[in-house]
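Engineer: Each structure below appears as structure tokens.
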Structure I
Amino acid sequence: MTEKQYNECVNLYADNVYRFILKNLRHDEDSKDVVQGAFEKLWINRDQVEYIKCKSYLFTIAYHQMIDHIRKNKRISLKGNFNDNESSEKPHANTKRILEEALAKLNETQRSLVMLKDYEGYNYFEIGQITGLNESQVKVYLHRARLQLRAYIVKPENVI
């Protein structure tokens with residue numbers, strides 16, 4: 001991959017990779033760090049990466065760095081006391097909150113699969129390449145994740 005192709009890759013995919021990581025990590029600065037690390041690895045390995053495969057390579061690297069980041073942060077336990085001011089929430093904010101709570105109930109793999117399929121629009125084969133799973137595993141894990149999301153969202157206390 002040439003320098004020009006690398007720059008095109010940055011322009012084309014930086015926002016998509018950032019949104020994917022941010023949706024999973026839910027922390028702006030950590031997401032930026034992970035994305036920056038992914039682009040750094042792409043730059044270092046640009047001679048071995050074909051331009052046609054840069055999107056898949058970039059998402060794969062970002063996904064693995066995100067998993068490493070999550071594992072590293074699990075070792076550090078931080079406790080905080082946040083006040084939720086639900087009375088001032090708008091109806092669409094309540095829907096968003098319930099959906100984010102439902103996504104938070106999923107494990108890392110399931111959440112990533114839902115984000116890649118439903119938010120980013122990747123097909124099963126591409127998701128398998130990014131996550132290292134085969135197509136059948138992607139379908140099964142995604143199906144189970146959606147069942148879990150549905151079960152949480154239709155609870156009487158969460159129905160809008």
Structure II
Amino acid sequence: MNRPERHAAILRLVRERPISTQAELAQALADTGHEVVQTTVSRDVHELGLIKVRGENGKLIYAPPDSAQDGRVDELVTAFARWALSIEPSGQIVVVLTPNGYTNPLSQAIDLARHPRIAGTIAGENTVLLVAREPTTGAELAEELRGYMLQGVA
């Protein structure tokens with residue numbers, strides 16, 4: 001089995017059943033006729049960008065990076081409502097101001113949410129820079145994020 005076939009098999013497996021460890025993933029691959037060693041599985045998990053999410057039973061399981069979790073979106077909205085003071089766009093960049101020391105929890109919530117229109121974040125003491133993925137403009141992204149800020153207002 002070549003790498004693309006193995007990657008496709010792994011993605012299918014983690015979508016079909018709860019898999020919590022690399023050993024379980026290696027066993028699931030073996031059960032479907034694909035013998036691999038744990039180091040290969042480890043590399044595949046990294047290359048595929050698999051993430052751990054809470055399964056239905058509360059246990060952490062592997063999931064594809066594109067599996068948007070409602071809880072993550074809720075956490076992102078909560079983070080903006082709690083810590084963002086202002087949002088200012090510029091080109092493909094959005095500048096978010098926070099109280100001093102609150103950029104790390106905000107940028108972590110952004111990074112964990114894997115927002116499809118945010119390429120990445122850089123955090124300072126009271127400023128988070130967001131880079132919008134093309135073709136999204138900073139103004140479009142800022143408008144969406146301002147909506148997140150307002151959802152926390154009663």
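Engineer: If relative contact order in percent (Cα under 8 Å, 6 or more apart) is calculated from each of I, II, which structure is the one that comes out at 19?
Structural biologist: II
Engineer: Now a separate question. Out of I, II, which one gives 54, 36, 31 for Cα extents along the principal axes in Å as computed from the coordinates?
Structural biologist: I
Engineer: I've got another one for you. So mean count of other Cβ atoms within 10 Å over residues 30-37, computed for just one structure, reads 18.9; which one of I, II is that?
Structural biologist: I
Engineer: Match the computed value 5.1 of distance in nm of label points 7 Å out along Cα→Cβ at positions 6 and 126 to one of the structures I, II, and report its label.
Structural biologist: Answer by label: II.
Engineer: Tell me which structure, out of I, II, gives 18.8 once mean count of other Cβ atoms within 10 Å over residues 14-21 is calculated.
Structural biologist: I
Engineer: Match the computed value 0.6 of distance in nm of label points 7 Å out along Cα→Cβ at positions 102 and 118 to one of the structures I, II, and report its label.
Structural biologist: Source structure for this number: I.
Engineer: When helix-only ellipticity at 222 nm (-39500 (n - 2.57) for each DSSP H run of 4 or more, over all residues; to 500) is calculated, the result is -22500; to which of the structures I, II does this value belong?
Structural biologist: Considering all the candidates, the number was obtained from I.
Read-outs throughout are calculated quantities, based only on the coordinates presented, and are distinct from any laboratory measurement. Everything numeric here is computed off the predicted structure, so don't read it as measured data. Cβ atoms are built from the backbone, for glycine too; each structure is taken alone.
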